[in-house]
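Just below sit the structures, each encoded as structure tokens.
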Structure P
Amino acid sequence: MGTLKNVELTKKANIYFDGNVTSRSFIDENGESKSLGIMMIGEYNFGTAQAELMEILAGEVEVKLAGSDTWNTYTADTSFDVPANSSFDIKVKTITDYCCSYIK
């Protein structure tokens, strides 16, 4: 996904953790909800309503899904799935560019 065409973009940014995580929401040409964002170095916890596919476009993170004791490392061109109505802990090791797809 180098470029996106024919998207419906929400101009207002999503800002979390005192500005250390930001994103912009959009709907792609297939009607799928997604967001593109940046995470600064730090540790965060996110809750999910819908299932999510998190694609790491650049950077390095360690992720622990709810109910797991295992931390997994993800770098550029890797991804992980998060179940609906769940959460995950994330340790951002380097500034990270990501795309989150919300799964119906």
Structure Q
Amino acid sequence: MTTYVLRHGQTNYSRRYLVNGDPTKPIRLSEEGRRSLNRGWSSVPLHSVKTWLASEFPRAQQTANLLMGVPGPELITDPRLNELDYGEFEGNPFLEYAV
């Protein structure tokens, strides 16, 4: 069995280095993030993936759904894959959180 671990495509948040640890925020992929998924198809045999897992974050689920193709296996969401809860730093630059 082979396991592939992929990060979500670019969002307007990630492009600006902002943190998002709240899966209820509707942060979705940017146009560049959607375009970049084509590179996944050319470098990883995604057509052979039997199980897809994603966090509860919309950006991760959107990435998986776009990569799965149609028809694809059911997407399983698992909160154990969620990002950190950034608390008061939510929506702020990562470097502020890092300090």
Structure R
Amino acid sequence: MIERTLPFDLIVAPTTPVVGFPADQAAPDEGQPLDITTYTAMFNQTGQPAAVICGGFAENGLPVGVQFIGRRHEDFRVLHAAALCEGRLALSIAWPM
């Protein structure tokens, strides 16, 4: 994964393959609990920095996570990009949902 992503300064990707599932479930399909980590686990395992922000809202009103992934040891670039995007979006989340 490190070699494949090396040509890119940043990768912007979803955090999960679905938006929202019952809070009392570990994953949308409890028979496949790790499927929910499809887009995040590979970067955790390679030590690549990642930051997640709310990129908008699904039709049901739940937040949609967007992650920024960078090269190893380039945490500042990732955090800077995520902060810029989050500031530009200026989304307001009403709690509790």
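Coordinate-derived values only; no laboratory data. Computed from a predicted model, the values in this text were never measured in an experiment. Cβ atoms are built from the backbone, for glycine too; each structure is taken alone.
Using Cα extents along the principal axes in Å as the calculated read-out, with 37, 36, 17 as its value, let me know the right label among P, Q, R. Derived from the structure labelled R.
If helix-only ellipticity at 222 nm (-39500 (n - 2.57) for each DSSP H run of 4 or more, over all residues; to 500) computes to 0, which of P, Q, R did it come from? Clearly, the read-out refers to P. As an exercise: distance in nm of label points 7 Å out along Cα→Cβ at positions 39 and 79, calculated from one structure in P, Q, R, equals 3.3. Which structure is it? Label of the source structure: Q.
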